[in-house]
Structure P
Amino acid sequence: MKKIALSIFVLACFLCSGILEAQEKSTSKKASKPTPNGIHRCSSDEYNAELLKQYPNMMGSKSFEKKLENKIKELKASRILSANGATLVRIPVVVHVIHNGTAVGVGANISDAQVLSQIQVLNEDFRKMTGTRGENSHPDGADTNIEFYLAKESPNGCTTSGIERYDLSNISTTWHGPDVPNSNTETILKPMTIWDSTRYLNMWTVTLSGSNLLGYAQFPGGPTDTDGVVMGHQYFGSNDAPGVNLNGSTPFDLGRTTTHEVGHFLGLFHTFQDEGSCSAPGDFCDDTPAVLNPNYGCPTTIPDSCPADPGLDMIENYMDYSNDACMNIFTNDQSARMDAALSGARLSLANSTVPDSRTAVNYDSSIKIESINLEACTGTFSPKVILTNFGTIPLTSATITYNLNGGASMVENWTGSLSEEAHETISLPSMTTPPGNNILNVTVSQTNTDQRGCNDGDAKSFNGVTYENTTQIHLTLNTDDFANEIDWEFKNSSNTLLYSGSYDSPADDNKTFIEAFDVVANECYTFTITDTQGDGICCDFGIGSYELRTDNNTLIVSGGSFAFSETTTMSTTALSMDDYFKTNRVKIYPNPTQNDLTISMLNPRQLPNGFQVYNMLGQAIFSKSITTVEDLKINTSILSNGMYFIKISKGSRSIAIPFIKK
């Protein structure tokens, strides 16, 4: 532990909403305002303002608000004529648990119980459920008739628990909030993990790189490939639930941060949207009194920050900044806004047919690749897979078969006991990867006939992680409150110390240092950062962090949340895919596909030579040479439903891209 116990400060962030471009509102970007103790609670104003530049009709624009206003009038009129009131909307959720290789229930690899507790809190709060913290007797308090459930079917039509786990520590140990330009959350994490956001509410639980941020969400009408809710893992779920212990998360340990963020996701602004002004209603909801500034803590005397507007500050509203224990109200007008969003920009989600249950079968084992764990300099990798039992009868033995690039099969025999929906992470033996693009294929079988075969295999495409075109590695280090505990070293493959750093002066606390390390081609380097007290540089005693980037600003690693030390290995050996695939931005669409699959590129005159389609066992299904643009459209009708890879070739180089046939 550190030498001095610093004062406990209120951590951030319930999502800051975007700046509304209505008649009374400025189109300029507001800076997030610090809490009374100087901590910035949120930075999503900037995030949504940036999105609004690219998507000018999303929430925050005049056009969006006008459509929403008309839809609200229509819905209110129809409810007057309806004896049953609002229609129940049930939203399927997938939770992407992003962790650093720890066991389930440790650190960011949060337990199933913690995930389930958050779904329960959402339903209690949105349904104003009697006998729970979400119950209220306020005359404007609404049962929104919105419910949430963990999806039981994946995008490829197979069974799932609705909880997906990823060990992405090889990419980054911490993930940026929207205050960081081109954040790794938006540019790397979301695109590589997101499920179809028109059918699923995607939630990511992560280790956020700044301790002043609790979570953020995307407003309706924005891009589909980043849509969803991002949460700090320690603020997701509720301490009320048995077996859940959110140590150090008080007063944000009851799941209300996620309730707040989902409110934003479904179209709500903050109650204090016109912060610093008492013009009402800043959030476009007449039944939320005007609020001059956000409220913090749990005030025993309810403030009236805008006396000219009827009503005390509604500190109980989920869209204020009060402590979790003080929140329990969505109002009728807020409910109407969410209904309008679900009848407009979120209509496909409201109409999603993703099931909330699965057909019960006795025997159903499932396998998924959790991580590759590639060692850049040696070419070895140690994959981890997750074995899950979706059968009603306990799984006691299974055979895991795997191969690299369709080569010789290897077998790992597993024994144990997994009840229905129980899972276990299994480490496979280390292997060596050849240069270029590779595909790891894994399948599972059990003694009894598996009654659901669509989840019996998985495959992952990966390249050797190299940075062959850079002449320098660039370090940006933000120290925490105790810079004197931090040391770092940069070494080559001979273990020769090339560069090092340490900080002895109190003036180095909470300071940014920038370094550049000269590197040569075909060499291997390691960067090791150390904290002598074993508590990393983020997040209990300041918000320290570090990044390594190449000459062209490619992120190699970012981190800060570690114990005594953290080591990153990087190679400058030319093993990665040819520049043709990088500069021509070779992609495939639509994915998933039902009929045709198309290969797209920036310059269609520079056609690839051909392609091959492989199944998850690494077996070639069919191939074709590409001579005209018409050859870029591929008929997948002969394929059965499931996951495949298309390997696109140009000269001696190739790239493998996974796709799903529905």
Structure Q
Amino acid sequence: MVTSGWTARWSGLHRASNYAARSRAGRPIKETLNLSDAKSPILQVRDLNIRFGTPDGDVHAVRGIDLEIQPGECLAVVGESGSGKSQTFLAAMGLLASNGRAQGSVRYRGEEILNLPPRKLNQVRGKSMTMIFQDPLTSLTPHMKVGQQLKEVLDVHMNLKGAAAEQRCIDWLERVRIPEARRRMNQYPHELSGGMRQRIMIAMAMLCEPDLLIADEPTTALDVTVQSQVLDIMDELKAETGAAIALITHDMGVVARMADRVQVMEQGAYVETGSVDAIFNAPAHEYTRMLLDAMPRIDQPDKPGQPKPEPYEAIRDKTPVLTARDVKVWYPVTVGGGLFPKTRPLKAVDGVSFDLRPGETLGVVGESGCGKSTLARAVLRLVPASAGQVSWIGKDLLSLPKEKMREAREDLQIVFQDPLASLDPRMTIGASIGEPLLTFRKLMGRAEREREIKAMMERVGLDPNMINRYPHELSGGQNQRVGIARAMILRPKLVICDEAVSALDVSIQAQIIHLLIDLQKEFGLSLIFISHDLSVVREISHRVMVLYLGRVVELADRKAIYEDARHPYTRALISAVPIPDPEIEKSRERIRLTGDLPSPMDSRAPLIFMKSKLIDDETAEQYRPELIEVAPGHWVAEHDPATDEPHGARAV
């Protein structure tokens, strides 16, 4: 699909909206859809084929598929990137890219809607059939306030304006648990968190109480706690309104939690269809079994036959290679206006201490905004630390002169989240992988350097014959391997992986995790593995450090952190992780934290788990909870006993 940004996502709907607006202005639409009240199915697809014209010929993206969605049902369509999941429903919504064409039949309540003119299709889409896109920031209009975008939907599809429209929007924002809904109406999308933007999208999709909600990877980019809230909301709305849900995802844990039926898609065709219990308990197709096997399970670490890290007991007594003490990264933020504005510190990292041993992987988890990535960059001096010490094999990195720090970087590498954004698009992948050799191995000849590059490419699972290809010619998983090869080419002693697998399909994710474990054993690497996916962290880490608003709230080995978590925030994170087993997932109780992550500018925020010490003034100096060793090597931040209970309040 050749699209980009919010215009590509919503322009089809907005263009259709203009037809409806003109009809109200005196240009009646003669053609109307005869929407029958048939009980089933709501959506019926027959022999759908979708092709895209490209300079290299036609790409047959969807190959003669059939599907049905019944009222009140959640149908999950699962498969990896490029399998054709999203294109099926984009075709139904009339939102295919300009180079795409669809053939076959798509019926909404018995009436054909495939390839309808926008003015006729607009009678269904946006009102009776709506879609939540994967990235809410690029799907919302950036220059329009949230309230304007919500009210536009009501104006176009229900001719509802003024105070009535305003109240309906606020009611739906509250229904999807947006705090201070009236104030949010006057904010722009960039002023809201990712979870709040996704809930805005759900509210927008549900404003007209549609029969069918199409959710395209609605939780992929969200923290586990926010993901849990969003899934709860969708489930509740299905129960309350009777809407059917088409859930497009590659996350089998989400499928286990939400779906009634599952259709598995590979290379544009459905390879297996069945009830959620049948798919999970007795998968018939090899591809379905591969998806389930590749999915990390927080309740089943160390699956048989898969590589696993060296036991922590073997490295526990080694001398640390990296020691961080009371590291702080504070940013001055201007507050207030006038002639004498004041500044207050935004405490992105607020006194973090830890050790890292040779051959150890330290998992760093927490929600977006907790300081994970900032801490990693401070350790490598990619952002300036405000205070503290970082000792690397006896050298204080934070006080090293620039020249000495440049020399030290030979042993310190990082793999970023988005491989395409971190690779130079004008350089071949061979040149990108070999660039560190040009910097640190200046005497190495060209032929020798090429041998090193090809050997590393082969080691990370890349065909050496691809050495002269460019990043845009590779898949996401291949580009991530390029980033890993580039980080490993100098045989460093420390590698930081910053959300290095979060954007990958589960099968590619599993391959990268296994690759990192193998490379760690081969090169004796120390790893800092940053992720919001606690299942993946459990699979690769020796110890886990949990951050909340720039502070450590729990630190322990992975067995203790998952089986004997002591801090309420840690327990809530673990509770929110979906388990790819429908029987377990649909019956388990969850520990919920209400509201969104508080602002780090509010000095009260870190004390939401210890309100007994709270001073109710957002600018006051607050008590700092201490880390207490509750068992050998298991550290937990102080908190009130009352917050140990489920459903502890989060909002300050």
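Read-outs: derived from the displayed coordinates by stated rules, not from any lab. Keep in mind that this is a model prediction, so the values were computed, not measured. Cβ atoms are built from the backbone, for glycine too; each structure is taken alone.
Comparing mean count of other Cβ atoms within 10 Å over residues 322-329 across structures P, Q, the highest figure is found for P.
With distance in nm of label points 7 Å out along Cα→Cβ at positions 130 and 354 coming out at 3.1, pick the structure among P, Q it was computed from. Before the final figure, lay out the partial values.
Numbers: P: 3.1; Q: 4.0.
Structure of origin is P.
A value of 26.1 for mean count of other Cβ atoms within 10 Å over residues 202-209, calculated from one of P, Q, originates in structure P. When helix-only ellipticity at 222 nm (-39500 (n - 2.57) for each DSSP H run of 4 or more, over all residues; to 500) is computed for each of P, Q, which one produces -10000? Value -10000 for helix-only ellipticity at 222 nm (-39500 (n - 2.57) for each DSSP H run of 4 or more, over all residues; to 500) corresponds to Q out of P, Q.
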